[in-house]
Structures are given as structure tokens and as C-alpha cells.
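The next part holds the structures, each set out as C-alpha cells.
No value in this document is a laboratory result; all are computed from the given coordinates. Keep in mind the model is a prediction, meaning the values are calculated, not measured. Cβ atoms are built from the backbone, for glycine too; each structure is taken alone.
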Structure I
Amino acid sequence: MKMFCYQCQETARGKGCEIQGVCGKKPETSARMDQLLYIARGMAIVNRQLREKGASSNDASRFIVDALFTTITNANFDNDMLDGYITKALDLKNELEGESKKRGMEPPFMPEVSYHIPKEEYGVHEVIEHSGTLEEEITSVLHDKNPNIRGLKQLAMYGCKGMAAYARHACNLGYEDEDIYVVVENALAEISRPDISVDELFSLVLNVGDGGVKAMALLDKANTSTYGNPEITKVNIGVRNRPGILVSGHDLKDLEELLEQSAGKGVDIYTHSEMLPAQSYPFFKKFPHFAGNYGNAWWRQIDEFETFNGMFLFTSNCIVPPRPKTTYMDRVYTTGVVGMPGTHFIPEGKDGKKDFSEIIERAQTCQPPTEIEHGEIVAGFAHNQVLALAPKIIDLIKSGKIRKFVVMAGCDGRMPSRKYYTEFAERLPKDCVILTAGCAKYRYNKLPLGDIEGVPRVLDAGQCNDSYSLVVIANAL
């Protein structure tokens, strides 16, 4: 066993990736992520202690969020970038320990707090190097021998990772909630306890869930306050005859800056996968070069990017490692927590802004996209828009014309068995409406499912984080 990771649904045999990640993650990358998360736990332990004295570090909290975010599935495959995270994590942990001692406190005596690793050992599981087993490695998921304890700890960890992603996107727009940092750091500190019980972990997981709802609400507020409430929008899925930049991921701030900097440059901007919902925000509609959506869910990028012919920007997950015959990798740019060897990284400047001039200039030399489909799809059914239609929807429910709402939301994946969702949508009775969010929508958002007296039978609330809208809608209706 060279590694162990089971954080995604596609993990090997449904049990865990042990040789290489199904996502493409190598053992040395997995080891770096294990080390980074272990150090982040140490940071959380000390920062929680400092918070009790009103002396916690917001810089540390934001970094913990980024450390969690960069380790989610299909976000970062760049070992050099991860090395930078590990170095910064160790430095910040030392600063937190120093602050704790300066205030007359002794940092908790826990291995996560005292953990240190020289740079030459980044990405190395020492026990494996010396013929040991991964279970002996303190940074490994498998170090917890009890599978129930391990599973609940990792459930809390994965919940924190999702929370971190939403908190980072909100922070990029100037919105923060310290309560979210409190939930994350408390969870990381608690799962580090060797004596924590199953009952305590169940309570912890529920607390993380509450934090997740807070994070979704915060991001919803950040997005809608900045860009307006999503509205019913017909989105072009064909192409124009100019070069393009295809934007994937979730970060609307990056999209805003790219659209502003590319205006009048002869380049069109398209969305891909989880960025599709940006088409429905009023703010972005003022850009005439915001051309439409190209392609489908994240996992189809390997084929769809070959025909796009232009440049690519990943603002967050999901990025897929190239195949041997892939031709577009030198045209891929990443930013934020995203990393991939062979691509180009766009950093944030000291003023908090990003310079997209290089990707724009290169796009100007590209051929226009090759059309892979044409027509329009309808999006923009987040909670504000649906609630505006509430009287009509309620009348349709009372008259029996809408009998049932079915929620099908979340992430799509490569497994052939996922055609189930397409078949389910096709066979759903005509008086049923699908509520969706996330890239799972691509399994059915282009099917000719029609409408019920003008109400589409697929109501797309937006990105995966916009599942929050589905809860608001359900409570209101």
C-alpha cells in the first residue's frame, strides 16, 4: 500500500485508493496532503486555545480554510505548490505557538501541535520507506484503527473541506463569518483527540453540518449581494466565431475580473461545468463577450477541451490530469487553490486583484471553438427567482398539475451507472418537477422534458453550493 484516500465516490473498488488515486493523484501528492492536513489540525488546536483568550489569528483561520480547500478531489496535483502550503503551515503553527506562550499559555501537548517535518521529507511516508505499514504513519487516515471512529472523523473532515471551499469563495467577495472558522477549527481539534467517542463524533458531525449550512448561506449572500439575484436566463450552448477562454470552477470574483480585463479585446468568455450558473446573474449580463456555456460536467473536459481550441481558466475544482495524447495543457491556467504540473498559475497581487493579461493575449492568437452542440438551455432558478413564481407554482400544485418535486443535485461522475439519472428524468411522470444544483444537472438539463404551463420541469438552482436554494425553496413552498 503506497497511499490511502477514500474521500471521493469514485475511489478504487469503493474502498480506497492504495496505489494511485482514481482521480490521478500520485502517492507522493497524497502524502503531502496528509501532512498538510495534519499540520492544519495542529494549527486549529492552538488557534482554538487562543480564541478562548480573544487572541485567535484570522490569518491562520483563512490559511486553514485554504489548506482544506486545496486537498479536495481534483483541485491540486502540483507537489511544488503543496510544498509551499506545508512550509507556510509550519511557519504559521510556530507563530501560533509563540503567541500562545507569550500570553502565558502552554500549547496543548498533542502530536499534531509538536509535529515538524524537514523539507526533504515532504511527500514521504517515513514508515513505508522503512518497511512499515501506512497504519503506523501518524498523518495517515489509517492511523485510526477503529473503522467507525475513522469514518466519523473523516466525515467531519470532508464536511470541513466543503465548508472551507464555500468560506473561501465568500471571503474573496469580502464576506466572512468567524462562526464558520470556529466550527472548522473545533472539528479539526476534536478529531485529533485520541480518546474521542463515537457518540461525541456523531454530535461533532452534526455540528459540522450546521456549519455547512451557515457557509452556504454566507456564500449565497456574498454572491447575490455582489452580482444580483439569479434570474431566468436562456443560455447559449453553441459558439461564436471569435477566440475564446473557457472558465471552469466556482469562483465568481475571478470570472468578474477576467470579464472586465478582456472587454474589447476580441475574445469571448465561455463557462464550463460548475461555472454555468454565472450566466444567470444580472451583473454578468452586461458583458457582450460573455458568450455562453461550452460542454458539460467536469469529467468530460478531456474531450471537450480538445475541441474548444482556446484558453482555459480553472478557478477551483475540478481539474483532470491529462492523457498522453492531450494537446491543450499548455493553454491551461489555474488560480486560487488549483494546481497542475504543466499548467500556468495566476497569483493574487498585493492589491488583492489578479492579472489575466497573459491568458487574454494568448487567447487572441487561438482559433474559435469548434461547435459540439447548439441551442439553448434555461437556468437561473435560485430561491429568489423561484419564490417570485411561488403563487403560480402553488396554484399548479393545488390544481394537481404539479404533483411532486424531485431533488437531484450534486456532482456528476464518470461511472457508466450514472446514466440512471438520465433514465430516471426521462421516465419521471409529466406532472413531476426536478429541482437541481451542481454539475449532476448535465445528466438531464438538455433533455426535452418540457414545462408545466410555463414552469420548466428542470429548475436549475445553480452550483453545488446553491443546494442551499433548494432548502429555502422547500421551506417556502
Structure II
Amino acid sequence: MNTLKKLLKGITLLVVLLLLFAVGTLWIDANRTSYLAIDENQELANNNYLITNVNIIPMTSDTVLMGKNVLVKRGRIAEIGENLQADDVPQIDGENGYLTPGLTDMHVHLWDRQDLGVYLANGVTTIRNLRGFPMHLRIKRDIENENIISPQLFTSGPILTGPNDLGDEKIQVADVSTARELVKRQKDQGYDCIKTYAGMPEDIFNTVLQQAEASQIDVVVHPSFEVPYGANFHRQIASVEHAEDIVQQALEYQLDTTILKSVVAQYGASRQTFSPTLTGYHKIVEMLIDDTIESSEQMDYINPLVKKVDSKIQLERWSNEKKHNPDIVQQVQAQHRFHLGIVNQLNLTGVNIICGTDAGIGITAPGFSIHEELGFYREAGMTNYGALKTATINPSRAHRELRDIGTVEIGNRANLLLLDKNPLQQLETLKNPKWVMVNGRKLNPELLQMFKNKAKNRKGIVAAGLRWAEYLLFEKWML
């Protein structure tokens, strides 16, 4: 009996110590991002401004509205005109710069709060996270309660896949009954959309769509190998992801332009939204041809746990593939060029293309990657205006909740960038905004640089592991 009591006491003590360690680690990690707290930065206190002397790129059309003023009240655009007066708010002289909507990355994987600052520093004022954990709901609450400065966060719940698609990063859905319950659960928890994955069987996929429609929650699809590609044009699906999956699934790994025409026609007829994520795939090319990629500066901004695990796995995978398959470089480069052709054809057909990068996994850095993605759209034949649409007005058409972003119009969120040059002529100017405004709060260049500095080579691998463990415990294992 005494031995049993001692054992129970020992187990209890161990559990308490582990809990204290976890709480302490997460507290330390939270302090590392205290620089995002609005109440700790006087510059972020105000969300009312009169912005004068700017040339507006509204993104409602391919035009520039010269010599305008913009009144921002309580984080939203209240008035636009030439001779606005507002003595009760601070003024910002735009110095004849170009005012555009903030950028939106519609396919990211958010691992910590440091990423939020890196996105802002790159002009990204809205992100759609497509691998939801409990921590993302906490971040959403902090954003909504105006506790932290952050891009607007729209997040899926944990990824749903089929029973035979193994891996801890997704939830294996056993049957249609479980599918219904998981959709309802994620809606009730406060997630914004459902994310389905590559191993979901057709009966479970159809059930997810039916329940999502009943629960009034959008679905975002990573196409499943077990579902006909044409099923992805359902009205409840907000967007279909990945150009590479058109090749791998719809075209059955063939770079077939004839079959592609049929797929493009289906996109056009259904008015389905598409996110190409060209950057995430092109990183394979970089891993194959650049032996220094592991030490590149953008790797310094990737979450330490991702870098330790996923980045390492990807680098080793493609290094080994190159050793055993001498043709792999040409094959991957050829598929990337085909992806550019896919985007070109979809764009010519009038498909609503949204900018998504797949940032936050492999070696795809948050924030910086959006400029690579936009560059690929230009390479695919889009005009500067067309490319900029994918990261501004087009995302606002994908989800009801995003209708108040993406254009400079009265009533919209004051998510804005001030640029030295006209991005309709020089798209690269988006990389270096003079300042960023999110929900009416102005971020000057010094603050944006500090956000990058705080995220560079950051610590926090244990805290990231604890958040991962929280997801496994409460979202996966306890179902």
C-alpha cells in the first residue's frame, strides 16, 4: 500500500512539474512577442488618421486616383476626397506616394506569433491559415479584442483527410458520421473554414460538403486522389489549392495541354476560385539546384521547429532524389513551367485566382514569399494589375468574411500600404512599403524592421512543440 502511495505521489509530482514547465515555457515565449501588444506601443494606440497627398490605386479598376486624401476613422476608411478636413485626428503626409490595399496571402501555415510581424513587414495585412490549431483561435481572439497588432487572420480548423491517409498533421476521418460531427465541431469552436486533404474518400468528402453547407461554413480543398477532380467545383468550396495537383490528379501526372483545356473550361464555367501556390512548388527547384539554400537569409525567418523537422526532411528528400534520379531537376523545372501555363490559361479564362504561397512549411518563408508568388504570376503572363488583384480584390471574393478588404473604398478596413512608386508600373516596389496600416494602425519602417529582427533566428522550438502537442491531445487523440 505504501509503495502504491509513493508511486501515485511520484506520478502526481511529475505531472505537476511537467505542467509547470509547459506553463513557464509558454509564458517565456509569450514575452518574446510582447512587442506585438498594442497597449505597449504608443505608436499603435491610434486608428484615426487623415492621410493627405496620396495617389490611390483602388483596385476596383486598373486606374490611379491622383492627389487624394483619405480619412480613417476607427480603423475603417470613412471618406475619400481632394480637400478633406479633419482637425480632430492626426495627419499623415503621403508625400505624393501611392496608396494601395494591403496584401493578402491566402495559403499559409502559421506556427507562432513572430510570423505575424514578418507578414506585416512584407505588406501582408491578411492571411488565410490552412492548418488550424487551438493556438490560432487564441490569436484570433487577441486580434479581435485589439490586444495585438497582426494581419487579419482567417483560419481553417485542423486538416481533415481519409482513414488511410496517415500522418499526425491531419485528422483521419473514419466515416461519414464522424465527418458530420467534425464539421459541426470546428464551426462551433470558431474556425472560419474547413480544410480537406488528399486522402479523403468520396463519400466522406460529399458528407463534409453537405454538412458545411448546413453549418454555413466554407470548405477549402487540397484535391483528393480518391475524388474526381470535377467534384471540386461544388458551390460550398471557396477555393481549390495547388497548380501541382491539377497535374498530379486532373492530368494524372502528364503535362497534357489538351486535357488541361477541359479542366480550365470547368473552372471558367463553375466560377471556382483557385490558389496556385507556385512558390511552394518552386522551392523544390531551389533545393535541387542551390547547394547554399539551407543557409539563405529567408531560412532565418522560418519557425525553429519547422526548420528542425520539416525543412530538414525536405532538404534531405530532394538531395537523395537528385542522387538517384539524374533527370529530376529537368522534370521539376518542366512541371514548374507547366504550372505557369496553367495560371496563364486560367487567367485568360477569367478565373478568380488568389495569391497563396504555402508559406510556413518546407523552406517557404512567411511574408517574403508573397513577392516571389506575385513575380511568378507576372512570369505567367499577368499584367502588374492582374498580379496585384490576386493579393487584393480577388481574395475578398472568396469568402463572405473578407468582403471588406482588398480595395481602397469607403467602409472597408483601413489595411493599406504607402509606396514610393506605382506598383502598376513596378510591382517590385511592394517589397519595401514606406509604411503599413492595418485596421487603421500605422506601422512605420522602424517598427517593421524591428518585427523582422525579432523573428530572425528566433528561439522557441520547445514552445512550438508544446503547441503541437496541444493540437495532438485536444484535436486529434481525444476525438
Structure III
Amino acid sequence: MTSKSSSWKALLKNWEFKVAAFIGIYFLISHVVLETTDVVNEKGLKSHLKVLPEEVIDYYGKQPFSNVDKYAYMQYATNYDYLNLAIINFIHLRKANTKIPNLVIIYDEVLHYYASDKWSELYQVANQYKITLKAAPLIKASYQDDSNWAASFTKFHIFNQVEYDRIVFFDSDSMLVDIPNEIDFDNMESRFNHIDELFKIPQELSFASPQAYWLNNVVEGKSPRPRKNVEIPNKKRYSLRMKKLVNDLSIYQDFNLLPSLIYENHYFDNANHFFANHIMVITPSKNTFQELMRYIHNPWWWSITNRGSLRKPNDYDMEILNKYLNNELQRKRINVGILPHRVYGVLTGEFGEEWHERFVVEPQYLPFINKKSNKGWSPLEFFKKIKVVHFSDSPIPKPWEEENNEEHYNIKKIYCDKGDMEKFHKDYPVYKPRLTDDCDSVSIWNWFREQFYKERSGYWFA
């Protein structure tokens, strides 16, 4: 007995034994108890991650509302410009006769102390259109961080608004549009439009947003291409599939009928940036909000138990949300929908790109296309589909920011090669936009800005 005891004591003093014991305990806690393994478990993803095609959302949009009292549109603002933008967007929704009574802007609580005149004007307009301004503390990972995105975590307050059953959120640097069938860029204005149909997607989906199609690692060549060969259906074939799907949904009312990703690593190879979050449909939850706060302000023990979820210095709202969703999907604790990016997730910058097939294809077919391709691109056709557009053209300033035609960022703009060349050289004496024969895209890009100036007329106080 004494011999065994002394052997055990000797073993405890052995550093190799201590290291082995630590590794064993770490593996047990992280892989079994806390289930935070980074090992990809593909089985079951198809049941929890669903594609919401345009035709399906159109179908849901035609169904009657049961009760809208606990539904809300939301935006957030951390400065006066964005508060003003959010108010303009909600004025648009009111004029579009949205059925949703609650229009809520979460704003940084210090704004009503800085500039009383601005605040007073904005508050009065918000009150006139029955827009709720709700103060909340700024959320930052570090108060030493003064980057453009440092305060973007503040949008996560929307997850904590549990007095509502469902929220449709969009960034305030977006614009709602309804494009006429007859296109005349010189004399055309958008009609007023809402996106109430997003409240009607299946209740089983507690989160939905578009795919960040512009960040796909497979298309960029950073991840291996799928081995399987998949034929992307032509318009006619795809249309027939959608008709059958809508018919089946009308009969069975089962969200499991919705399409899944064809290639599951399409998600896992892009898990850190798969979902865009400039527009989201969410089910608020205090647990979700508290969990997101942990992803921003990591508990000390995550360095041991959850290293894959630790926040990196350049992780902001989009990266943090994707880390959270990735873990929830791997644990099969959430059902998520992919909204059609060509309707709700459009970036203005798309019309300045040289290649567009990644925008053209349905989300599930993205890994099977070529990066440098314009197959299927018809700018006017896609322009007419858009309901929400997000002003995103970095480094080109946003339309409400000051521009200078002599700055280097002008090389990121586009100019019709059939346009006025004398004006081209006069307007851009140093850094010149890229000349393109895609003149419709040039007109669309310029129209978005002109439409914004019309939208803000009479309501711009910032």
C-alpha cells in the first residue's frame, strides 16, 4: 500500500504527467461538456440552414397578417447623421403604408446632450411620424478604438428588445426603393415601398439575413472548390422548380421543404463572414443578447475552453455575429434563413464591380461559379428587383459625406465610355473613374445617389 502511495506521489511530481492530465481535462471540458470543438460536423446542417428564394418570400408576403402589434422595424444610430438617415427611412415606411405599427430607432444615449438644436429638430420629426427613439448605451469592445466600426456593436441592442416577437432590422445607411417598370433615369423617382413580407417568413426561423456573397472564399480561390459537378439551372428550369416549391409549401406549410445549401462546406469554409448583417430578421432574446456580449467581451476562461470564438482585434459586428451563428448552427440550436441578396442585400458598390456572376446566382449555387464572369448579368433586370439598397462603395464617400473629384478614390468610380468625354476629363482632372461599356450600371449607380438627395429633401438636419 505504501509502495503504491509513493508511486502515485512521484507521478504527481512528474511534469509530463501534469501536462498530459491538463490536456485530457481540457479535451473533456471543451469537446464533451461545453461542446465548443471546432471540428466541423456537417450532418444536420441542412435541417437548420435554409435558403429563402424570392418566389417563396413573395408567396409568404401574400399571406394575411395575424397580429402585428408585437412586430417592429428597427434601426440604430450612434451619431446625428445616422439618426437623421434612420428617421428618413422610417418616414418612407410610413408613406408606404406599412402595416407594422412599431418603428424603433436605438440611439446612443448621449446624443440628446450634445447638440440640443439638432436633437430637438430630429425628435420633432420622429414624433410627427410616430417613430420611437429609444436610448441605449454605446457598445464598444474597447473605448480606445476610434475606427469607423468601433461602435457597430451597438446594433446588437436589437436582440434585447424582447417586448417584440419579431424584428426586421436594416442599417440606416440603406434606402428603400420601388423601381418603376419603365426606366427613364432622367425623369424617374422611386415609389414608396415597405418590406412587411419579411415578417411573414416561417416562425421556425429565429434569424435570417442575406449571404455576404462578395466575401466567398471558394470563389476567391482561398478554399478548395467542390469536387462534385453541379449544373446551375437556367431561368426556365429554375422557375418551374420554384412553382413546384411554392405549391408544396401552400399544401404542407412545412419550412423543411425550403432549399438547403448543395455543398455544406460552402457555409463552413466561409463561417466567419457567411452572413451579411446590414439587414436581418430576428427573434429577440435576452439569452442571445447576453451571449453576443460574451463574444465581444470574452470571459477569461474562453482562452482555454473556446479559443475559436475569441474576438480578434479587427472583429466587429459582422464577424462577431457570424461566430455566434456558427456555434449555434454547429450545436443545432437555431434555424437560420438566407434572404435573397438581389432584393434585400444589394450593395450600391455591386454596380461598380467588373464581374457580377456571384451576385447573379442563387445562394446555393455560389461555390460553382467563376469569379471573373458576367454570365446572366442584366443590370436593368436586377435593378427592378431591388427593395433595399445599402450605400457601400468604400473608399468612395457616402452620398451625405463631402466629395472631392481630385481624390484618389475616384478611380473606384465608373463612367460610361459613350458619355461626354470632355466632361469626364474636366470633372476628374487627376484620378479618373474606370471607363466601362456597362452604361446601365453607371446610370443605376448615379441614380441611387440622386434618389437619396430627393429622399432627404426637407428632412435633413444633421
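The greatest value of distance in nm of label points 7 Å out along Cα→Cβ at positions 142 and 270 among structures I, II, III is that of I. One of I, II, III was used to compute semi-axes √(5λ) of the Cα gyration tensor in Å, and the result was 35, 31, 23. Which label is that? It was calculated from structure II.
From which structure (I, II, III) was mean count of other Cβ atoms within 10 Å over residues 78-85 calculated, if the value obtained is 17.9? The structure behind it is I.
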